[in-house]
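J.: Below: a set of structures, written as structure tokens.
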Structure I
Amino acid sequence: MSRDIWVISDTHYNQPDILTFYDFKGRRVRDFADVEEMNERIIEGWNSVVKPGDIVYHLGDVFYDRTPEHRVRFEKDWRRFNGRKRLIVGNHDDIRYLSGKDSEGRWLFEKVMFWRKYPEFGLILTHDPRHETSLYSSTDFSKQLLNVFGHIHTNPAPPGPYYCVCVEQVNYTPVHIETLAVEAKQWNDRN
């Protein structure tokens, strides 16, 4: 069975206050009628490309509300998301909770880390953008890794080897790692 690798960030699943956020141009960051519509769009986008055996790197800020009733709902809904999930920790993530098991004993994330280098694809996955000087490949100092990140929502990525996969910038759909590898190669070919 073939297995694909996907990347996405900042779902902020079941977080109603994100619907009240505005970007630097005064536009709503997420234009949904309510949190249920937003949640369903996130699941729809995710499952439109991710197969059950695929690997998905979530680059942080999975969900925010930590009340027991919201955790129960999150755990129930999280089972609807295809794939084997791995977490790059974001600033709103409860690491102890997300690295554990749900109420039925299933792992929420099979791996939890602070970053993930994929030199074979020319990538480094992080929650927020890293300084450009930290993006050089440890095996070839003439090349920079493409920093795939989230955190900034609708704000533009910094200039340089950066690619934002916040749900708002990728139409609520995970990006395939091969697409990101092409971006990394194109960046290095230009520079």
Structure II
Amino acid sequence: MKKFELTEETKTVNGTILHQIRALIDIERFGVIVGDLGGWLEKEENLSHSGDGWVFDNGWVFDNGRVFDNGRVFDNGRVFDNGRVFDNGQVFGNGWVFDDGQVFGDGRVFGNGWVLGDGSVFDDGWVFGDGSVFGNGRVFDNGRVFGDGQVFGNGWVFGDGSVFGDGSVFGDEKFSEGVRK
């Protein structure tokens, strides 16, 4: 059974036509009811019909971006260029997931955070406030990256680790305690 349809309401972004979606079923977990308008997709494949995943209000998913399981995109979140949001991942507040980036397992990307280039945010990891994760970087297990902090090149931030300001974690470094700025 389909959970949404593409409407005739469209907007063009950099030459790509996005369609607003309309719920065809209730998604109780997120308070979506039949007939509710959602966010914007380029094509039906951008949002799975299975699971409770949803794109809300001004969230956009396009190119080969995908939202599935219980992933959510809302409040100006963007998922594109092979970005993936699933398994309770959230992208919102101008967060972007693209270029093979992934957000899952209660991970959150928001506040101008970016996840790209095979970066992953999961298990309650957060990337926000202009933080970025890329180049196989990982943020998980309550790790935080924000305020221009960067994680890349197989670096990990997890546990009680926070990276911000000019701070970075890269190479094969594993950062789990304290603050790097």
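Any read-out appearing in this document is the output of simple, stated calculations on the displayed coordinates, not a laboratory observation. All figures in this text were calculated on a predicted structure; none of them were measured in a lab. Cβ atoms are built from the backbone, for glycine too; each structure is taken alone.
J.: 10 is what came out when relative contact order in percent (Cα under 8 Å, 6 or more apart) was calculated for one structure; which of I, II is it?
T.: That value comes from structure II.
J.: helix-only ellipticity at 222 nm (-39500 (n - 2.57) for each DSSP H run of 4 or more, over all residues; to 500) was computed and gave -6500; which structure, I, II, did it come from?
T.: I
J.: In terms of mean count of other Cβ atoms within 10 Å over residues 9-16, which of structures I, II is highest?
T.: Top value of mean count of other Cβ atoms within 10 Å over residues 9-16 goes to structure I.
J.: For the read-out semi-axes √(5λ) of the Cα gyration tensor in Å, a value of 27, 20, 15 was computed from one structure; give its label from I, II.
T.: I
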